[in-house]
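Here, each number is a calculation from the coordinates, and none is a lab measurement. Bear in mind that the values here come from a model prediction, so they are computed numbers and not experimental data. Cβ atoms are built from the backbone, for glycine too; each structure is taken alone.
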Structure I
Amino acid sequence: MSHKADTRTEHDSMGDIQVPAGALWGAQTQRSLQHFHIGDDHFTPSFIQAFALVKKAAALCNRELGGLDAQRSGLIVQVCDEIMAGQHADQFPLSVWQTGSGTQTNMNVNEVIANRGNELAGKPRGSNRPLHPNDHVNRGQSSNDVFPTVMHVATLQYLQGSLLPAADALIAELHGKCREFSGLIKSGRTHMMDATPVTLGQEFGAYRAQVQYAREQLAQAASGVAQLAIGGSAVGTGLNTDVRWAGMMAGTLRELTGLPFESAADKFMALAGHDALVDLHGRLNLLCTALYKMASDIRLMNSGPRCGLAEIRIPANEPGSSIMPGKVNPTQVEALTMVCLRVMGNTTAVSMAGSQGQFQLNVYKPLIIHCTLESMRLLAEGMDSFRVHCLRGIIANEAQLARSVERSLMLVTALSPAIGYDNAASAAKYADAHDVSLREAVLALGLMDGDTFDAQVDARSMLFPSGGKDG
């Protein structure tokens with residue numbers, strides 16, 4: 001008696017199955033829950049909401065094409081709007097680690113929409129009246145084309161709505177630091193060894209340029225992601241779809257989102273390969289290399305405060321040690337670089353998964369979209385956190401920067417045109433061996449007098465090509 005009160009009977013092509021009475025999902029979702037209890041990874045709310053968006057577009061197109069009546073189309077649209085607003089979030093419990101086509105999540109969405117729509121129509125859950133999950137909600141679709149369509153919709157939405165804006169904000173902050181530090185000269189470093197002078201602003205300008213370049217590459221990848229698989233049906237032929245369906249779906253999604261979606265020219269490629277997402281993730285990896293380089297430099301410049309480079313100071317956000325009082329650690333740097341390593345690992349996973357398109361279907365779709373959305377979210381939130389809690393509050397240790405320039409032996413490079421490379425090298429070696437300044441070494445070796453040295457060795461004049469100026 002208690003069993004019947006807690007469950008209801010749902011039916012699919014394999015027969016009857018008991019489903020929790022309070023669940024909006026149906027038989028196929030329940031079977032997946034029983035057979036794929038693997039890990040704690042679930043599809044993100046943004047992905048499920050993108051799925052509802054595509055189902056809404058399908059209902060509108062099917063209504064226009066005459067495949068759905070006004071009542072059924074209206075019910076589907078109403079439920080999709082509820083899901084897109086964040087309702088019923090607990091009704092999508094399936095693991096990412098399921099069938100490689102994403103069929104079970106497609107059916108999970110179909111079943112929730114059908115059962116909720118039937119409920120709104122005054123019919124019981126599981127009745128399949130007036131909405132059937134396959135015949136009506138999934139009309140004109142195969143999991144093989146609708147799931148990759150949702151992959152692209154969710155990816156482009158997050159790329160344009162979150163990741164690129166986060167990159168733009170970081171670029172703007174770096175540009176501000178570039179200007180703030182433009183007049184502060186420091187010792188350059190190559191091979192982690194002292195080199196000729198640069199400004200702290202030039203260093204931050206290089207970080208800005210790297211992130212800007214990666215951002216531009218990501219923006220260029222959007223055109224590939226905008227190509228949609230919908231209309232390919234099961235294998236790419238478009239079986240059981242209207243000839244107008246694919247173009248109409250792309251157009252409807254353009255209207256609903258404001259994003260430049262198009263029908264993919266080759267549906268076989270769209271089902272069997274995920275090159276656009278592999279390409280995008282490679283560009284996420286490029287962004288990671290820029291972020292990691294920047295963060296690592298900042299970690300080194302901040303090292304100290306007494307026994308390191310101590311060229312900059314980062315904000316003290318929290319105690320750095322449970323045993324050493326007063327210690328401040330570069331925690332935002334550590335978080336951002338861990339994010340970068342995670343995304344680099346995801347790049348390998350997506351690359352391998354993208355290669356697994358045997359014949360007419362790639363069956364690693366859930367892995368690809370799980371890694372892609374995770375990588376974009378980690379990068380967007382990681383960049384925001386680093387920008388707000390670290391980069392914005394960085395200050396320069398001007399005294400330390402000046403000391404390093406004064407002690408640098410690589411100022412000797414400015415002497416090479418006057419006294420020759422060999423004499424300049426001798427002066428540098430003498431200064432290092434006797435722990436004296438470069439000026440003292442040049443005078444001791446009789447290579448030039450003090451006034452000539454002072455005129456020749458000006459750190460600021462070494463920041464640009466001959467005849468150039470600080471811009």
Structure II
Amino acid sequence: MAVKDLFRGDYIGGVFAGGAGEAFSSVDPYRGGVVLEARADVAAVDAAVKAARAAAKGWRRASLDDRIAALHRVRGKVGAHVERIAEAITAEMGKPIGEARVEAKSIAGKIDGVIAGLPHELPPAAPGAPGEQRFHALGVVGVVGPFNFPVHLCNTHVIPALVVGNTVVVKPSEVTPLCGQRYAELFEDAGFPAGVLNVVHGRGEVGAALVAQAGVDGVVFTGSYATGRRIRQATFDQPHKKVSLELGGRNPAVVFDDADLDQAVREIALGALLTSGQRCTATSRVVVTPGIAPKLIARLTALFSAAKPGDPTDGATFFGPLASVAARDRFLAALAGAREAPTVEVLVESEEADGAAGVTPSLYRVSGDEPHLRDELFGPHVDLEVAVDEADALARAARNPYGLSASLFSARPEALEDFYDAVRVGVVNFNRSTNGASGLLPFGGIGMSGNWRPAGSCAPRLTTWPVAVMQAAFGAVTPHAALDALAAD
């Protein structure tokens with residue numbers, strides 16, 4: 001699959017602005033070689049925000065039906081753009097083409113899901129209330145996207161923001177500028193109103209400029225805890241700005257003795273290896289009770305030893321390379337640091353594999369106290385620990401600074417309630433992978449995993465604030481006997 005395209009520049013005010021600024025390139029992580037030669041211009045952030053602000057009043061005051069109609073035009077064009085968007089995802093970050101097509105098609109599903117969920121997520125006032133309950137759009141929303149779901153994890157924030165009346169400026173990952181360009185081309189093709197959606201490209205300084213821009217009323221960021229922390233610091237003295245963070249996870253799968261072994265092995269493998277472990281919901285820890293532990297360890301060791309990354313353009317490939325050579329090097333360096341702990345037992349070791357950024361999976365047995373268990377390694381790796389009993393397993397899973405997703409494998413439904421009470425996360429899974437969250441349900445985490453539930457069903461509320469609107473008839477006065485008496489004097 002050869003992907004060749006020319007950089008069209010930032011998409012501002014309904015037009016592509018051409019290339020200006022510092023050059024940077026995306027690189028195919030499997031074959032090597034440049035995918036797109038792009039340019040980053042920090043000054044474009046101000047232009048994009050200005051265009052978004054100019055369009056904001058008209059877009060917010062448009063009827064909901066008109067906004068939905070504009071998004072339906074986008075939805076109607078998705079089919080014609082799926083293959084081009086999927087090719088860009090595979091070429092720039094190495095996601096297998098089958099997964100990439102699912103991501104590209106999800107643009108349409110997100111539009112449908114958000115519109116269908118509006119009555120539930122933005123309800124009217126309670127019966128008998130003396131006024132209206134409305135939800136006011138924040139204004140201009142900045143979306144800073146990640147590389148692992150370069151289209152979906154922009155789109156999942158863009159669509160709810162647009163539906164409720166915000167205008168948006170998107171900064172895609174510098175790893176995947178072609179994905180951002182092709183996403184903008186979808187809106188261009190649909191004749192979307194000028195300035196309502198804008199896309200600016202670049203590295204971290206462009207994202208930092210967007211976050212700090214005073215004309216931005218809300219920020220949605222998906223990425224690392226360290227970057228999320230810097231965003232909070234940068235916006236601390238901008239109290240008008242709503243900052244929503246999706247910061248990843250260190251997600252445990254807890255396996256009790258009465259679990260279905262085949263099911264647990266399969267779901268753990270899906271959780272750990274899909275997208276080469278580069279998902280915020282990836283399974284990166286396994287906590288198992290002692291009765292089933294030997295069989296589970298043997299099965300996972302055999303599976304992880306056999307699993308190899310493949311060509312992401314091949315429809316039969318299970319997982320491809322990491323998103324970049326730099327990501328591979330960080331991953332292998334983190335594993336080297338983890339192995340310095342004397343309590344770590346290597347069951348399967350990661351090695352460089354086919355493709356420029358290819359790497360095989362790893363499986364370590366740990367005590368549960370190792371420092372690296374606090375770090376999100378973002379690759380195909382699992383740390384496994386054997387608990388004393390079920391209570392100990394739950395306690396171990398609960399010792400987690402992140403709080404995004406967790407899974408329990410057991411035959412007993414009542415065990416789920418113990419798990420629910422003990423393990424504080426935003427997504428609870430029973431006999432299924434930590435991966436595969438639904439946009440029709442809440443999505444987001446607690447602790448180091450972020451705030452505000454910036455994706456999923458809660459997203460329309462995220463980019464609004466609730467407003468009470470109370471009215472009196474023209475000329476009517478509020479009854480008040482004491483005031484009447486004072487006025488009579």
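Suppose log10 I(q)/I(0) by the Debye sum over Cα atoms at q = 0.08, 0.10, 0.12 Å⁻¹ works out to -0.51, -0.76, -1.05; of I, II, which structure was it derived from? Value -0.51, -0.76, -1.05 for log10 I(q)/I(0) by the Debye sum over Cα atoms at q = 0.08, 0.10, 0.12 Å⁻¹ corresponds to II out of I, II. Given 0.45 as the derived value for FRET efficiency 1/(1 + (r/R0)^6) of positions 265 and 449 (r between Cβ atoms, R0 = 25 Å, to 0.05), which of the supplied structures I, II does it correspond to? Traced to structure II. Which structure, out of I, II, was helix-only ellipticity at 222 nm (-39500 (n - 2.57) for each DSSP H run of 4 or more, over all residues; to 500) calculated from, if the result is -18500? Value -18500 for helix-only ellipticity at 222 nm (-39500 (n - 2.57) for each DSSP H run of 4 or more, over all residues; to 500) corresponds to I out of I, II.
Taking distance in nm of label points 7 Å out along Cα→Cβ at positions 41 and 281 as the criterion, the largest value within structures I, II is that of II. In this comparison of I, II, the computed figure 15 for relative contact order in percent (Cα under 8 Å, 6 or more apart) is attributed to I.
When distance in nm of label points 7 Å out along Cα→Cβ at positions 81 and 433 is calculated for each of the structures I, II, the largest result comes from I. Can you spot which of I, II the value 2.7 was calculated from, given it is distance in nm of label points 7 Å out along Cα→Cβ at positions 297 and 345? Only one of I, II returns 2.7 for distance in nm of label points 7 Å out along Cα→Cβ at positions 297 and 345, namely I.
Can you spot which of I, II the value 5.6 was calculated from, given it is distance in nm of label points 7 Å out along Cα→Cβ at positions 25 and 401? Source structure for this number: I.
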